[in-house]
Every structure is written in structure tokens, then in C-alpha cells.
Structure 1
Amino acid sequence: MGSRFLFITVLISLTMSTDPLIISHTASLTAVTEYAIPAKIFSMLATVVSALSIPLWTANVEALRLGEWDWVQRITRKMTLLSGGVVLVLSGVAVLIAPWVIRTWLGGRIEPSVVLMVGLGLVALVQAVAAPIFMVQNAAEVLRPQTLGYLLLLLILPAKWLVVSAFGFEWIPWVTGIGYCLVVWPAAWIGYRRVLRVRAGS
């Protein structure tokens, strides 16, 4: 089971961590810096998502063991709304203050793109919404749907290359966010429903 979680982690890393490499080959090294600094700021939202969702993993393991299905569904709905709402608000705040922070920090050498920052916020948001649903699947050890979802998400890598070449590196997180909605969200929902079907069959 541990190897399957590791495989999922590798898939996520391949999809999310190759953006600087794509930008360096399709735009410029300067563009990598202009991307990496805002991305570093918005990556802190991932810490918020983890803090909100990871405790659910252990809680769901115990709840599923005790057969408390109603609690699992109720807390998953609440945490999906809470996680998404918190990240939405924090993303909005980050879009507003990050330009000032970056200009102050770097003396105006980089003017962060609003399109880029909103896209980075979108990525954080779509991950935040899916995280509590994945915690149920992790607790139940139902990993195939999310594994397939993240495998399919690798298909966006060529799309990122094309989009950056045609429209600019600012749009690369938008490709990630839209791809996540198209393939990972459905995988999250399918896996969640599969866990709930265990209840129906028990």
C-alpha cells in the first residue's frame, strides 16, 4: 500500500513540478524567475490545504472502522466547503498583496502577472476542494481512481508546452487547474462513490 501512495506522490510531482522546466524551454530563464517567485508564495496555500485535510485521514480510518458512514459523509461535505472557502479567501488576499510584497522584496525588478497569480490561486483552490474527498479514499485504501486520475493528468504536460509557446508562461497554471477539474475531480468523485458503495453492500 505504501508503494501505491508513493506512486501517486510521484505522479503529482511530475505534473506540478515540471512547470519551471517547461517555461525555461519555451520562454526564457528570466520567465522562470518571474514564475517561480509568485509560485513560491502561492505554494504556502498547499500547507493550509494539508493542515485542513490530512487530519481527516486518521479520523476517517477510525470512523470507517466503526461504521460511522453518516459522520464521514457529513464531515467530508463540511471540510470540502471549509477547505475550498479558506483557500479561495487566502488566494484572493494573495493576489492583492503579492505584487506589493514582490516589488518591495526585489526592488521592482519583477512585476508579477495578475493572470499568473489568479491561475496559481485556481490550482490551490481545485486541490483544496478535492483534498477532503481523497482523504476518505485514502482511509478506505481505495486508490485506483485517484491513481488513474493523476496518470491522465500527465497528458496536460504537452498542453502546457503548447500554451506557454503560444500565449506566454502566465497561463501555465490555468492549464493545470483546468486539467485538474477535467480529470482529477471526476476521479475523486468516482473513488468517493466507490467507498460509499461499500456501505450499501454491507
Structure 2
Amino acid sequence: MRRLGHDLEDVRHVVLTHLDLDHAGGLVDFPHATVHVYAEELRALRSPRDDAERTRYRAVQFAHDPRWSSYADVGEKWFGFDAVRGLKGLPPEILLVPLAGHTRGHAGVAIDTGAGWQLHAGDAYFFRGELDPSRPHCPPGLALFENRAQTVAELRVENQRRLRELARDTDVTVFSAHDAVELRRLTATAQGN
């Protein structure tokens, strides 16, 4: 960030898809930022229901007592998704989209770039082939991990179906947190390549 001319203190808002260790690990670097999440995700962190939830969140990552801004699952419709929320203190072009399944309060982050909508789907899926409208697929090892890491299987599967429809039927660019090919495509597009 410093190479780009910014200080860590310049970051005033962090919008997370969920609070798993690989997504929330850097929060301590932004102690003055407001952290935006769905209320259900914050409840899962604070009051885990089972061993799986107790082990997926790392207390040390939140020991600095982040400034939370949490949201109920109510809101407006967005491309067929219910309960989409605008975020306090952020422009209306940034939205939280409920995508529960991987975790109880998992969300997508939608941004209207001016040139079109992008949806960061976090861990709602792990591999670009899962959004293939005619033949959804995922490498077996990754599918096993995805199934073991999910909190609510039915919601994860349903939200993947809805993401496939969104990617197929609209101009929304959908991407996940862990697919390197998607990241390269987005980076190339952003750089005009």
C-alpha cells in the first residue's frame, strides 16, 4: 500500500465475504477501519454452534477488537438475489449480497464499476467450472474440501445454482476468492490487456 502512496491508516472500511482465517487474517493491519459483515457471520464468530465453527475462526485475528458494522439479512432485490444491503459509510455502488452456505453468514460483495457490475462471491464456489451453465464441475479434491468446509450444504448448492444463472443470464462478472485463472483474467481486464 505504501508503494501506491497510501498509509494503512487511510483504509477506513473493510468489506469481508466471511470471517474464515484466510479472509480475515489481515484485519489487525487496519485497526481503525470499520469491518462490514452480515450479522449472522458475526454471530457465528461470537457464538459458534459446533466444533466446526469453533475451529474455523481464530480469536487472535480479532483480539484487536475490530469496529464491526453488521447487517441483517433484509434489504433490496439485486438480479434476483434477496436481502441485498447497501453499506453504512460507503457509496451505494457497493452492496453486500447474501450467499450463505460456506458459512452461516457468507456474503458476496457487489460493486458497480460504472462499466458494469462485478460480484466477488468469496468462497461460495472455489473453481470457475462450478459456474459452467451446461456442465458444472470441480476437481474431485477441491470438491471434497468444499463439501467439508461448508456449514449449510443446501444453501451452498442453491447459491451456486443462482450464481450460475447470474453469470449465464447477465453481464455481471462473477469471481471467487480462490480461482487463480479468474484472478488473472480480472487483472488482465483491469490492465486493459
Structure 3
Amino acid sequence: FVRDITHQVDTHARLLHHAERDALTGVLSRRAIMERLDTALSRRTRGDMLALYFIDLDGFKQINDRLGHVRGDRLLVQVAHAIQDVLRRDDAVGRLGGDEFVVLSAVADISAAQSLAAKLVEVSAAAGYDLLSGLRVTASIGVAAVPTHARSSFDLLQRADDAMYAAKNDGKNRWALCNQFLSGSHSPDRR
């Protein structure tokens, strides 16, 4: 007795995809990006650097309040896709919720992490423009890396979040590098 289970396999694959993906943007869900972070940290070998980018959109509340949630959602999707388009195949982007995203990227060094941060700021601003209203969403991005700034996923996320707030406080539409080094305290590098 042979039974065709193609439909069941397809259904399972679709359910798995929906569980891992943010329903609005199609990028990884909060749970999936955090699992990806934990996996990347557990598989990291000595000397490998993993950068985490905490992205918060500037001006998004104004878009929702003035233009409505449909247009706001459209801009979220545009920004998410623009971020995804500049990443390498092994990098990952996930939506934490609201207008917050996280990017994970294995980088050669801090300089490479900074280069990607600058690119993420640039593409977020370009994708976050609403042509009809002239309103723009930009991004404030905090960057932290393992092993330079943290060793655990919790600490890495917290340090990138702190750096993101430094970027916001410096005027928004920019990135800031974590200033909490494991070997001591240094001034943040902001752009």
C-alpha cells in the first residue's frame, strides 16, 4: 500500500515558512531571528566575528499618524526588502516588531561591520520615502559584534540597542558602534 503524501509535505513546508516569517514583511520573525542568533553564536569558532545591527525607523509614527497604517505598512515592507537586498545570502534580517529590525552578518572585522551599517542607513532612507506625501522614514542603527562587545545573544542585542539609542540621540538617520568593549570602555564611533 503506497500513499501520496505530497500534499502533507507541502502543507508542512508552508506552515514552517509562516512560523519563521513575519506576516507583513516576509523577513524572519522575532522568534526566528533570535533562534538564528543563538545558532550563529553556538557555531561560531574562535576568531569569527558576528555583527548585530539593531535598526529602528525614524519618523515611522508620523507616517502612521498622518498617512494611515496601510501606507505605513507599505513603507515597512519597502524598507525590509531594501535591507534584505543588500545582504549576502548567509546574512539574516528579522523584524522584532513595530518598526524595529535586526540584521545578523558574519564580518571580517569592525571596519566591515561599519561599512554595512552605513549601507543599511542609506538603503533604509531611500526605501523609506513616501512619494505622495514627501514624508521620509530613515533609520537609526546600533552595531555590536561578538567577540568585541559581547559573548551572549542577550548582551549583544542589548549593546546594539544601546548603540541605536546613541545614534538617535546624535540626530537620527545614522549608525553608532557599541562603546562597551569587553576589554574596557571606549568612546562610541558614530556616523
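Calculated for structures 1, 2, 3, relative contact order in percent (Cα under 8 Å, 6 or more apart) is largest in 1.
Matching task: -15500 is the computed value of helix-only ellipticity at 222 nm (-39500 (n - 2.57) for each DSSP H run of 4 or more, over all residues; to 500). Pick the structure from 1, 2, 3. Attributed to the structure labelled 3.
To test your reading of the models, identify which of 1, 2, 3 gives 15.8 for mean count of other Cβ atoms within 10 Å over residues 46-53 when calculated. Structure 1 accounts for this read-out.
All of the numbers you see were taken from the coordinates with simple rules; none came from a lab. Just so it is clear, the structure is predicted and the values come from calculations on it, not from any experiment. Cβ atoms are built from the backbone, for glycine too; each structure is taken alone.
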